[in-house]
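Okay, got some structures for you below.
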Structure 1
Amino acid sequence: MRKTILKHFFALGLFTVLLLVSAAPVVAASLTPLEEEHIIFIREEEKLARDFYIEMYEKWGSLVFNNIKASEQEHMDAVLRLLVKYGIPDSASREIGVFNNTALQELYNNLIRQGDASLLGALKAGAFIEEYDIKDLRTAFDDTKKIDLRRVYSNLELGSANHLKAFVSHIEAIMGTPYVAQFLPQNEVNAILER
């Protein structure tokens, strides 16, 4: 009788352990500190782009800002999915124009001043943002071997390249001269524009 009770107790304990293990959430493999730093930064960097385009659409009414802001929201959402997957808290502010990263806050403030001055200034600021994004996305891509991170960074870079082309076409239409790179080397910008 005692053996039977022990067998049932053991079986019940084993069943409970299996139930707890199967109910536990599946957590993705951890990231290196550098990978985590890149994801957090890029989340806010994509927010900077979206917030700037929201403000410039309201200021100038140019559809290029409205169209690209929707794409930037998709970029933000893609990075948020990575944050959730890897259990990293999302520190991005819900408030337009507010950033935790002080360098991004300063950049945003400067870009807003430039964009408020003229439509051409706003378009050039948009092109600058996309060049800036491309540089950071390439760095983040190079600093990881994780396929999911690389896939997201690669897709975001393609989007930024398309946004840069859109801004450049508007800038060149206003100025009547070829676009001059603002952040990336000119040959890299030319290669993006020729794709």
Structure 2
Amino acid sequence: MKILSAEFAGASHVPGRYPPSTLPEIAFAGRSNVGKSSLLNALLHRKGLARISRTPGRTQAIQFYRVSGRFFFVDLPGYGYARAPEALRRAWRPLVEGYLDGRASLCAVVVILDIRHEPAEGDIALLDYLAHHGIPAVVVLSKADKLPRGRQAARGLAIARALAAHPPIPPTQPIPFSATTGQGKDALWRVIRERLAI
């Protein structure tokens, strides 16, 4: 997809204080250090738009990016990093759930998992939450370049089996993705465009 512009449009650190929902939104969520910022930058063809923290779990704000003046990408803070301060970990849930609950402009949530690891408790909890609230989800398997192609397929099947009791709505196969090689970028954009209806 051709990106005409991509710009930072604000951040929220406080539950309930979010920018007006004037355009459709796609949110991105995942554990800390799963490669969420790299994925966003790769999708938007921008190297440093979404900041990549050297300390996982440090970014605890919802970041809004206006894309081509037509929709927003919303970067939700990472979860599940044990070394993040306890106060920040406690603040994650009300901040993110406050955004997800009743956000009329939210079209889908891209849930990012590391292809090398089994889904964690936080990943399952997020998928269950989204399904319970009827929020469409797309599962992406990041860091695919860390594995050879044959191993990628095996890991994709294993993760799909692990998620069989917690499928996203609508049910879809996880998309292997690499911010380094661009693998999976076109496939993910196709799904995003479907959800945005553009």
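Structures 1, 2 were shown, and helix-only ellipticity at 222 nm (-39500 (n - 2.57) for each DSSP H run of 4 or more, over all residues; to 500) at -10000 was computed from 2.
Kindly point out which one of 1, 2 the value 2.6 was derived from, the read-out being distance in nm of label points 7 Å out along Cα→Cβ at positions 50 and 138. Value 2.6 for distance in nm of label points 7 Å out along Cα→Cβ at positions 50 and 138 corresponds to 1 out of 1, 2. Matching task: 15.1, 42 is the computed value of Rg and Dmax of the Cα atoms in Å, for residues 66-169 alone. Pick the structure from 1, 2. It was calculated from structure 2. Sorting 1, 2 by distance in nm of label points 7 Å out along Cα→Cβ at positions 34 and 106 from high to low puts 1 first, with the largest value. Comparison across structures 1, 2 (criterion: relative contact order in percent (Cα under 8 Å, 6 or more apart)) gives the highest value for 2.
With mean count of other Cβ atoms within 10 Å over residues 130-137 derived from the coordinates and found to be 22.0, which of 1, 2 does the value describe? Source structure for this number: 1. Looking at Cα Rg over 2.2 N^0.38 Å, for residues 122-185 alone over structures 1, 2, structure 1 comes out largest. Can you say which of 1, 2 returns 9, 39, 40, 12, 0 when P(r) over Cα pairs in 10 Å bins from 0, in percent is computed? Computing P(r) over Cα pairs in 10 Å bins from 0, in percent on every structure in 1, 2 gives 9, 39, 40, 12, 0 only for 2.
Laboratory data are not the source of any read-out in this text; all were calculated from the coordinates shown. The model shown is predicted, which means the values in this text are computed figures rather than measured ones. Cβ atoms are built from the backbone, for glycine too; each structure is taken alone.
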